[in-house]
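The structures come next, written out as structure tokens.
Any read-out appearing in this document is the output of simple, stated calculations on the displayed coordinates, not a laboratory observation. Not measured: the values here are computed from a predicted model. Cβ atoms are built from the backbone, for glycine too; each structure is taken alone.
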Structure I
Amino acid sequence: MNTSSAQITIVDVTGEHAVESYMDTRDTDQKIRDAVEVIKGKLVEGHSMLCATSMGKDSSVLTMITLRALRECVEENGSAPFVVFATSNTLVENPVMDQYARGEAAKVRAYIAKHNLPARMDIVTPSLSNHYYLQLIAGRTVATLPGNGAKCSMMLKVLPLNKHKKRVFAELGSDKPVITLIGKRFDESAERGRTMAANGENAMDAIEDSQGSLVLSAISDFTLDDVMYTIGMVRSGRMETYSNFDELVEIYRAGNSGDCMINIYATGAAGSTGCGARYGCFVCARTSADKSMENMLKEDEYVWMRGLNKIRNWLVADHYNPDTRTWLSRSVQEDGTIVIAPNSYSPQKCEDLLRYTLTVQIEEQEAAARMGIEPRFFLIGPQETLYLDLAWNRYGYHRSLKACEIYQEVYEQGQRFYPPEDPIEYTRSALPEVGTRVQFEDGHYDAPMSGFRDLESAVADCERLVEKNGVQYVDANVATEMRIDAEGADMFFAFEIDYALDRFADDYVAPAAGFHYLVRLGVVELSKGSHSENDRMLRMANAIWRLGLRDHLSDPLALVEKLEAHFGSGKSTGGNYQHGLFAA
């Protein structure tokens, strides 16, 4: 028996003043029993549940308690409402944590099957459009550094988890609303305790959160000692559950695990800071250093992740390098001008990032084959490569099907590429924040075939068209969000890629031609309602190619000179140009 006490403060729902403060003298066994009874009581009332678990220490204990409550409810009543256990995989997790979480999820599934429980275990992943690392390579976004917001968390966790919650609520909701179980505790930190108290969170009843959903913090009264005692009891065989928690303890020995997804399930929003020393994404740039990864790399057991860490460190160091940014805006002004200022990563940097990623990936596959094990991480395959080519071709920054060409360089030709060992670190001051405007729209910009129209099909009199708001576009396959067919992508690389590269991967071919080619193949479904946006982007892409700007996107002076030479001088407005950079 573990005896621990904690000062518990209960506040009114407005959080304005304390109503009651007391010393919780229950031992851990009693806290576990009480938590089981509370969850079981809600199940008996008819509430289905969504148990959010990161497989960290707190949520592992919550998962254990929830499974016990569900099992007892079935044994005592013959049935129980359905429970969904859910964990998040960002697809760029620290590989050790990813392997561990997948293993624990499999154990939950096995426990559910063994005891015939009305439950399932979901692993939530971002879509291609919200795959943060893929979007870095695509040139759609840049890394999220300290002070630059939480776009990465939004893409990787907030949007996928919120979408998953809506699906679960729609599936399980009936007369009784679904209750979300989260593993938050008052004593995690003073700030966490104050916030939970102000929200009215408690271990005895579900509260309505800011989104109008019911949330129950079933282990909110547990102390760290309670959590560790519970884990110890399971490991010693004195408590039975889905796991022996041995891997959990090893994870904490090697570093610190994080429960970031739990906060997102509770609030529907990203945190204001990075994950700190906790496990997170191997590419995380929201902290100055990936402490958990660096701690692990000190041990021979984890040196196989060093390549991933080198990519991360290069990406962070080079982030503010003005020479590896695209200096062309993504939109054209109403007067036909475009802003010349630092924007997304340059085409060359995006291509380098893809080469580095494919290299570290194939070297892991080769090492795994030598050891007779499964690769410990996988990042970019045929689906992702075709997505990159669609994005690159739509922007017009790269030669047609360049991503496929790079994939072959690494996987077919045996070329290897590595980030600099000691990359130069650029500070925020290296990247100017002002620019100039130059004429961009030419006489062909608004031509009917310059946008989302397939010229090759039109010439062959086989272009399928659809009309939206009086404008004709290609009648492409669409879905709720952009998708690449997995089987179609595999077949493309098996049978079509050589022909495609011979046909489209030349400087004289407009990048948009590669985009239309992939759309014609049927391997891609574009996002429903994206016709006008695709039209806008393809008009820009065709103009970039037509005006000969593609090779100068990282050189603002060359961009200005090329455009002024084409349209005539005196077309620039705003900003001064000094030493290759725009200065205020």
Structure II
Amino acid sequence: MSAGLQGLSKWQADSDTEAALFVAAAIRGAESELSKFLLSKTLFIDSLEGARQMPPSGGFILVLFPEHHRLGAALERTNQVILVLGANSIASGVESLDQMSTQDFATGLRSMGIGEDEAFRLAGICCRSVIVFSRLNARGTVAPPDWSNDADLVPIVLAGGWDESNDHDRAVLAALCNKTYNQVDLDARRLASLPDAPLDLDGQVWTVRSPKDAFTLTGALIGNVHQQRLRDACTTVYSEIDQTLDVPDEDQPIIPTRGADFRHSEWLRRGLSRTLLLVSGLHEAARFRAIGATPGQFVDGVVGGLRDLALDIRVLASLKSEFPTLIEAAPSPLASALERVLGGNSENWAPIIFRGKKGSPLFAQTSPHTYILWALETLAWNPEYLFKAASILMTLAQFDPGGATQNRPMNSLRAIFLAWRPQTYAPVTERIAVVRRICLARTEVGFKLALALLPVAHDVTHGTLKPRLRDFGDARKAQAAGEDIATAFRAYAELALGLADGHLQRLAALIDRLAELEPQSREQAIISIRSAAGAASAEDKYELWTKLRKFTQHHRGFPTAKWALP
């Protein structure tokens, strides 16, 4: 960030206000002299009149809120322009701000004089959102906007977004609002014209600018009738079967056609799933009350009530990109449905979800199993559901035919249980127990997983998909300590050796990993290899001898290298 340099950048957070606060914090946190200079050159534009009065000489840093984004192209000719956006704003080339961890958010609250226990409680209630915290904090200076008690906004917030050119979207909105769509359109346009508007219209797409903020301010107004209409809307939208599932691989287009899969738009599907997640995770801050149930039970009922959810793999596969959001919102019904469907004959579900076989074009259409993997990766962060997520992934790994994409069940499992960077909030003892249990239940793929979890000299991981809103134990998770890492590696080595004992091919696969094992584990592996070789055929014995000879020659060839065994 440098005053005097022309250009335009876009920063996106839960709300445009939060993105603007990030810019302000970055300036104030700079080195003293630089901070003073940037403060003297930075203007936050909150009115058209203010923008029109900008001097022609330029050289300023101008921060524009969504109402004034259209001025950005003109102002960037002589200034550095920063556009701040809310979570649902439609834009390209955006820098998205990551969600803070509960630990980091609570640390920030403690620096404001809030006690530790209260800081963690507030971080959980507001789901680590600065704008939501500002609404809850009685000492805050952010006044509620004019639309905060507008009843016409409530069903629109529940929808989250829609495409007004889509007749099916229009029908769902009309039912949610209990009005004709023309009346819905008038309400939306009126709300979009208010100061600090809750809605944006980009072309033909309506979106709620900051879903967390809007839900927090309107949650108390969501009554029983609204909840029933939300349930009906979700049933209508998410019970629809993806039309591309019946298209053979060879007929799938390289570049998917928008709207070829569902009648309803991606904006409505995304908006409704986000609403269910907000109900499950942000209900306390929003003062949302479900009739005759907890908010979590309400969401479970909505998702669990989808037609044929636990009977037809196509219903689950059709959740597609909304699957991770929905399983975060309602883990129990979706995990149980997956478990039941995948527990049946694999011939009934594997060909449907595993598409794009080996040899497919690099840019072939995404296979449905990818979305299921992302959902299970999200679920695995929750210690309560770690075993269920891992056991489902093992089932998928056993019947995985392979394919062009790197998103494979075994890769997800390895990333989740990686000793030095686990992708779950479960402690090391629970992780080891789960790995041992799932590997012993399916020994063939179990050995492959145990082998993949052994240490390697230069390891990398791209991580897994994280929950977007819910904590799932983040507040209590400590960084992976050296002792925990060593404990996990020892347990994985013991498991691999146990699964390989008496199996010549598995022992042969272990030879390549001997150098990274601890001396005790390495000695145990050698004992197992010697024992198995004694009862092996001459052909198998020769194959084992060849691998051992290659291994020893490799280490003898570099006697001074640190990695070489003596």
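Here are the numbers for the structure shown:
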quantity: Distance in nm of label points 7 Å out along Cα→Cβ at positions 427 and 483 derived as 4.9 - corresponding label from I, II; calculated: I
quantity: Source structure (of I, II) for mean count of other Cβ atoms within 10 Å over residues 67-74, computed value 15.8; calculated: II
quantity: helix-only ellipticity at 222 nm (-39500 (n - 2.57) for each DSSP H run of 4 or more, over all residues; to 500) derived as -13000 - corresponding label from I, II; calculated: I
quantity: Label whose coordinates, when mean count of other Cβ atoms within 10 Å over residues 331-338 is calculated, return 21.2 (choices I, II); calculated: II
quantity: Among I, II, structure where relative contact order in percent (Cα under 8 Å, 6 or more apart) as derived comes to 14; calculated: I
